[in-house]
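**Student:** The structures come next, written out as structure tokens.
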Structure 1
Amino acid sequence: MLSVNRQELKFFMTKADSISLQRQLSAVLSPDVFAKKGYYRVRSLYYDSLENIDFYEKLCGEKKRKKVRMRVYGKDPDTIKLELKDKDGPYQQKLSLLLSRAEADAMLRSDYRFLLEREEEHAKLIYIIVTQGAYCPAVIVEYYRRAFVYPDFDTRITFDENIRSCDGHQDFFAKELPFMPGYKDGVILEVKYNGILIHSIQKILEEYLLFQVSASKYSIARGGE
């Protein structure tokens, strides 16, 4: 079980500004070790309740809300994560479970019984959420991510672009899916850190006209914002 607690700020950017900002950040931060070509693909399957509670809480601007998703990286993923993401304003906690392919296939069938066999305490928490709410696959979201990291305060800055989505009942592990474009004309910038955003990064960000947004790739994919 992996647990991450930190602040998360999101901004919309033009592609031109994002390229400029990436150049500046590369002098201060290191590229993510998983980005062998400078970027990597992220594919997520979001689950929601029978009444789409998570989606509507996002649309209504609820301060406290959650997401349940299964995520893979790259075209031939050997790492599959099941994540519960809890948000309270700018603060977030992300709990992750590494899944086997058999467990992931069970998730695709909305068969969550394997979670009761896991030793991690948070597996039981996810089981309660998805069974009580009758959670099922809602939408698949895919995009390309460039990421930069800095060791102090667990700082991580990401640029997500070419965001696209399709129905959640498609084959999640298929190499090609019938994606429709989502936020295709710009980039979503995410700034994540624990406690303090270091001054050198603050100064760089202040050079750009950035407006903080409550952007959600999940809600964008479902017609929200």
Structure 2
Amino acid sequence: MVNELSVKEKMPISGLVKKVVIFLHGYGADGADLFSLSEPLSEQLPDCFFASPDAPRKCGASPFGYEWFPIPEIDGSTIPNMMQALATSEKLIIKLIDGYKKRFGLDTSDFVLLGFSQGCMISLNIGLRQLNNLGGVVGISGRLLMPESLEESDKDSYPPVVLIHGDADDVVPISSMYDAEKVLNKLNVTFSSHVSKNIGHGIAPDGLSKALEFIKKIFS
């Protein structure tokens, strides 16, 4: 049982931590997968600390990668397995945030989660269900988990969200983004979305630019 996440970290180029971006990678990847984004982003966000944890579980479908939760239709796990792993991973991510809050003297509103694919799913889940005072959520190439129960939420505020998706994504189809938009509208979440043309399951330069624009606005 993992008690804390293994994390790659990058200090701000200013040397002063005022904000934090946490990258949450996709199914079968690891923290290094998104950590490279900290290089171009740090120049534009000089007071921002970047963290990119490995998910806590070895991936059932990839011997070298990790997963935030199993996917029954891919690895033969069950829905209860998935839900239990999801809850465990969320606790570990929130524990990581709490540790940085104490370490740097920050508030939850000083944090943005940037998640790709499965990392997008868990980022949205944390922001919309648990840490409603997060600075924001960047959700790339993912979907909303359990949207029906979200629509019954009694929360009165949510973090702002940007959804980014490639229109040629054959892993998580872009229809997932449009489905998420409908739910976010019903919840009165402040959100925007961006479609990367002719892009599959990945992050295009225009998508990264949109993410940076969103983060800058949140942190300004």
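Where a number appears in this text, it was derived from the coordinates with a stated rule and is not lab data. For clarity, every value in this text was computed on a predicted model and none was experimentally measured. Cβ atoms are built from the backbone, for glycine too; each structure is taken alone.
**Student:** When Kirkwood radius over Cα pairs in Å is calculated, the result is 17.3; to which of the structures 1, 2 does this value belong?
**Tutor:** This figure was derived from 2.
**Student:** Let me ask something additional. Suppose you compute FRET efficiency 1/(1 + (r/R0)^6) of positions 11 and 195 (r between Cβ atoms, R0 = 30 Å, to 0.05) for every structure in 1, 2: which one lands on 0.90?
**Tutor:** 1
**Student:** 1.9 is what came out when distance in nm of label points 7 Å out along Cα→Cβ at positions 163 and 203 was calculated for one structure; which of 1, 2 is it?
**Tutor:** The structure behind it is 2.
**Student:** Tell me which of 1, 2 gives 16 when you compute relative contact order in percent (Cα under 8 Å, 6 or more apart).
**Tutor:** Value 16 for relative contact order in percent (Cα under 8 Å, 6 or more apart) corresponds to 2 out of 1, 2.
**Student:** Next question. Identify the structure, out of 1, 2, from whose coordinates distance in nm of label points 7 Å out along Cα→Cβ at positions 35 and 99 was calculated to give 1.4.
**Tutor:** Derived from the structure labelled 2.
**Student:** Here distance in nm of label points 7 Å out along Cα→Cβ at positions 75 and 131 has been calculated and equals 2.3, so which of 1, 2 was it run on?
**Tutor:** 2
**Student:** Out of 1, 2, which one gives 23.0 for mean count of other Cβ atoms within 10 Å over residues 123-130 as computed from the coordinates?
**Tutor:** Checking each candidate, the match is 2.
**Student:** Tell me which of 1, 2 gives 15.3, 47 when you compute Rg and Dmax of the Cα atoms in Å, for residues 27-106 alone.
**Tutor:** It was calculated from structure 1.
**Student:** For which of the structures 1, 2 does the calculation of helix-only ellipticity at 222 nm (-39500 (n - 2.57) for each DSSP H run of 4 or more, over all residues; to 500) return -6000?
**Tutor:** This figure was derived from 1.
**Student:** Have a look at 1, 2 and say which one yields -0.89, -1.41 for log10 I(q)/I(0) by the Debye sum over Cα atoms at q = 0.19, 0.26 Å⁻¹, for residues 83-170 alone, as calculated.
**Tutor:** Here the read-out was taken from 2.
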